[in-house]
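Bear in mind these aren't lab numbers, they're just calculated from the coordinates by the rules spelled out. As the structure is a prediction and not an experimental result, all values here were calculated from the model. Cβ atoms are built from the backbone, for glycine too; each structure is taken alone.
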Structure 1
Amino acid sequence: MEAVLYVSHGSRVEKARKEAVSFIEAVQNRMIDDVPLQETCFLELAEPDMVQGIKNLIKLGATKIVVIPVLLLSAGHYYKDIPKKIDQAKLRYPHVEFVYGKTIGVQDRVIDVLVQRIRETQVVPHVDANILLVGRGSPHQETKDSIEEIAWKLKRKMNVAHVSVSYLAACSPSFEEGLQTSLRIGWSQTFVVPYLWFTGVLMHSMQEKINEMEQTDRQQVLLCQYLGSHRAMVDALTDRVYEAFHQSSLSK
């Protein structure tokens, strides 16, 4: 029996966990006719973890499990942590087939969500406004390349002069450095655009840093909403599920 295991990042913030579960349920509802056996788990900071998620599906009769990473970009979790758990499961359940899906990656429809999040502030960007795109960050160069590509595409879609990037961990410039640079240069507006899926500790820390920064009366810093459960995000993850099943059928 075919099954899908959705692997979300996890958070110590209850609202973030609830957002992730609610979002994945929206995808599961779309898939229910094709794959009735579906389960959600977390990489860290929440239960069930991957080991328990796999165990639950196999108890229900799964003989093929498509593992879908609920991650925006490919980094350490995608290349190391999830595959490690899959390899362990293969040894423990040799009769079960495992198929590994892809992250969301760089997609125009996701960048369109960023544009919408900026416009939702109901503040029209000035000629000298700066859009500060903020990525989670990773030691993997692919992550940095992806964020820079997203920034370039966002600049074209918004038709603005300035789009800069910063990171919350493992890459430079840091978010604090990016924000300080924006204020030091003197742009009249800084639209802080988090490339994050759900709320959590990182969103809270960004707001705290913005509150701590010294701003002049002529400078405005606006923290935009994260990507969240936008329909385009539901579409993107649903497509990743179907793609994983399609690829596994082609490989046979």
Structure 2
Amino acid sequence: MTAILRIESRKRVRGSVVLVSVFALLSVLYFSMFPGVQEEMEVVADAFPEYMFDLFGIEELHTIEGFIAAELYSFFWVLLLGIYFAYVGAGLIAKDVDERKMDLTLSNPISRESVVLQKVAALWVPLITLNVAIPVIVYVGAILIGESFNPVALTMVHLLSIPYLLVCAGIGLVLSVTIDRVRTARVTALTLVIVLWLIDGISRVVDDYEWVGTFTPSRYYEETDILVHEEYAVGDAGLLFVVFLALLAIATVIFTRRDI
């Protein structure tokens, strides 16, 4: 029975199109800015304290790779898209429970495990849409201003982001099966993602507490290293995927054992 997967997938289409449109507009903005500010970037970099660049993982702002990594990926992709997936994950179960729709769903011959898995599987829509459309937009945008990206690095910055985004969704999912109020679950999920992102950034500039960042998902996805240095931490992505599977398992166990 895949009815839930089909219904949930259709629900994700509109949001995915909106997100692609937003990122496309941001890309146009930043690519139009880059030729005019390229020579000034080194001066700007010298004007800011070093800890600011460590905090946000910014490097080589005078190159198209460093500029786009800092302006587009470090904040909008890692933080805002992470928040989006946490928000969506937090509503997967809690929304139906809060609106009294889950009783009707479970009155059909379907297991609770299948409900969770099908709802999570519907995240393929934003994952594929964003990770196919945005690299094409970025690649073409660079060419239009006389720059270029290594297509392998650009592909990897998106491919390796998938486990990170899944972990954000997994955090939301665990809260979704734990908290009945969908609004509370969503606010808690997006707040947690923001806090984890801040902890990662702050731990990078405080030597004695750098180890704290190892407990944050953003520590295992380094967009600047991928685009600027062409370093592909496949092992870190694998670890994030394992964490996602663990969160999915925890959420499934909680949902199958709780009363609704």
Could you tell me which structure in 1, 2 was used to calculate helix-only ellipticity at 222 nm (-39500 (n - 2.57) for each DSSP H run of 4 or more, over all residues; to 500) as -23000? 2
Given a value of 46, 13, 10 for semi-axes √(5λ) of the Cα gyration tensor in Å, for residues 31-126 alone, calculated from one of 1, 2, which structure does it belong to? 2
Comparison of 1, 2 by FRET efficiency 1/(1 + (r/R0)^6) of positions 143 and 183 (r between Cβ atoms, R0 = 41 Å, to 0.05) - largest value held by: 1
Computing FRET efficiency 1/(1 + (r/R0)^6) of positions 23 and 159 (r between Cβ atoms, R0 = 35 Å, to 0.05) gives 0.70 for which of 1, 2? 1
Of structures 1, 2, which gives 4.3 when distance in nm of label points 7 Å out along Cα→Cβ at positions 111 and 231 is computed from the coordinates? 2
On distance in nm of label points 7 Å out along Cα→Cβ at positions 103 and 135, which of the structures labelled 1, 2 is highest? 2
With relative contact order in percent (Cα under 8 Å, 6 or more apart) coming out at 29, pick the structure among 1, 2 it was computed from. 2
